[in-house]
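Down below are the structures I want you to see.
Rule-based calculations on the coordinates, nothing more; no lab input. Every value quoted in this text rests on a predicted model; they were computed, and no experiment measured them. Cβ atoms are built from the backbone, for glycine too; each structure is taken alone.
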Structure P
Amino acid sequence: MKILICGKGGCGKSTLTALLAQSMARRGCNVLVVDNDESNFGLHRQLGLELPQDFLNYFGGKKELGEKMRKSFSTGETVRLFENRWEIPDIPEEYVSVKGNLSLMAVGKIHDFGEGCACPMGVLAKHLLKNIDVHDNDFVFVDTEAGIEHFGRGVEEGCNTLLMVIDPSYESIRLSEKISSLANVAGKDLYYILNKAEGESKAILYEKVPENRILATLPIMESVFRAGLLGNKFNVESEEIESIASFLMNLKD
């Protein structure tokens, strides 16, 4: 399966991505994490991996890919990035960080002042996810940038299922309504993970979000918070994370 994880900034997307990827890897699955957040420089540390070079460089870098995009807009031709279908092992080794059955690739990052928008990264993520073939024991987790830009770029087209992380905030509640609408138009199943929701805030979220789409409520986990603060690898097994992983395994079947 290819699973995209979305939500507002700071809600816990990368945390959920790392914890689910590690859970699936412990179960013996082949796991690829696609870092599609150009502003996040911490996900690789949470996974205990090195940050690979930008996958944009495989296509000549952001400037060259941007030129291809502009040419396609002016001529009306569709951008074609991949000549052949890929499987996870086909990703060039210089663009992936690997430890055992857990791999990480980064679509692209913002490195320099004034380098321009992240549009080429969104286009590349869309093409990459549509071009990768997965087998029964493969899981791809896509960590996205905050908000809904990735919907505008059609990144979801190549994914099977969407998970939205919701924290106790009005912004998250309103965003969940918009993402629900966009997921419906895209024809993708959407499920919610409530994060850092306890007591009254949890009760309010259960009133505002369709309960039959809530997979789990993650408590505040001090060990995760501390590891994230220090930039250390997560080393946590959580009952809630395991329940989400089991749901995804059953969904695949």
Structure Q
Amino acid sequence: MPKYVCIGVPYYLGESKPERREVDKLRLSGIADELDAEWVDIRPDFSAVDDPVVAVNRALATAVQAHSDKLPVVFANDCTSCLGMVKGLAAKSPAVLWYDSHGDFNTPETSPSGFLGGMPLAALVGRGNQHLMRGVNLEPIPEADVIITDVRNLDPEEGGMLRASDVSIHETLDSLRNATLPDRPFYIHFDADVVDCDEMPALSYPEPNGPSLQECMESLEHVLAQGNTAAILFSLWNETLDGGDEALAATRKLILTLKSI
């Protein structure tokens, strides 16, 4: 089994919210000990930059770089932490494998809601919100270096942009299983809302008709068996909603697929 480091990112869109205890609950569950891993909490310097999302991502990048001899397992409250993760892995020039029921491919111009959490993948490839990329000194990655799977809820303009891009789209986990993955390091980004909401409750944006928890575990095991994983990030449930304990148990099962390699 590789040497892991667990990194906690207990912030939501750059803010510390006392009621959002998902990361703490994972830490207290003993997940790091089960992976034989050190646990590290990031330390953002919010005084150094105006945008708290940038501060959080700078701190995450620093933590990943400081443990470059280990495989980072990051626990975050939203998907914007992908920017710090990719910055921290920059020396490995990773491809990105994105599990998400949403595209996260909106820009400020296309988003019906303006929700920043629906934009990070677009930012990562150079679309919209480039102040976040500049804030962590990160150049956009090529769209062709991104694979997204099981995306099943796209806003109209977002969907058009994603399908017209060079991102590889796999509508189902079965399609991903039959795909040829990059023969290079890749970063796995796993949003808990991929899992069908009957088995992963307490989601801020639940999407029905998703793959089962077992199917998601098997997909992760298949990808991990390729041997090229450079890091993995789990974007977590919402502890303020009903079903948090069940979501914790399901997420732990997903994380422990890492013991298969």
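Overview of values
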{"read-out": "Which of P, Q leads on Rg/Rh (Cα atoms, Kirkwood Rh), for residues 143-230 alone, largest value", "value": "P"}
{"read-out": "Highest-scoring label, criterion being Rg/Rh (Cα atoms, Kirkwood Rh), for residues 71-126 alone, among P, Q", "value": "P"}
{"read-out": "Among P, Q, structure where distance in nm of label points 7 Å out along Cα→Cβ at positions 55 and 135 as derived comes to 2.0", "value": "P"}
{"read-out": "Ranking P, Q by distance in nm of label points 7 Å out along Cα→Cβ at positions 31 and 63, the structure that comes out highest", "value": "P"}
{"read-out": "Value 11, 38, 38, 13, 1, calculated as P(r) over Cα pairs in 10 Å bins from 0, in percent, for residues 15-158 alone, assigned to which of P, Q", "value": "Q"}
{"read-out": "Of the structures P, Q, the one that 45, 43, 39 was derived from, the read-out being Cα extents along the principal axes in Å", "value": "Q"}
{"read-out": "Answer label among P, Q for the case where relative contact order in percent (Cα under 8 Å, 6 or more apart), calculated from the coordinates, equals 21", "value": "Q"}
{"read-out": "Given -8500 for helix-only ellipticity at 222 nm (-39500 (n - 2.57) for each DSSP H run of 4 or more, over all residues; to 500), calculated: source structure among P, Q", "value": "Q"}
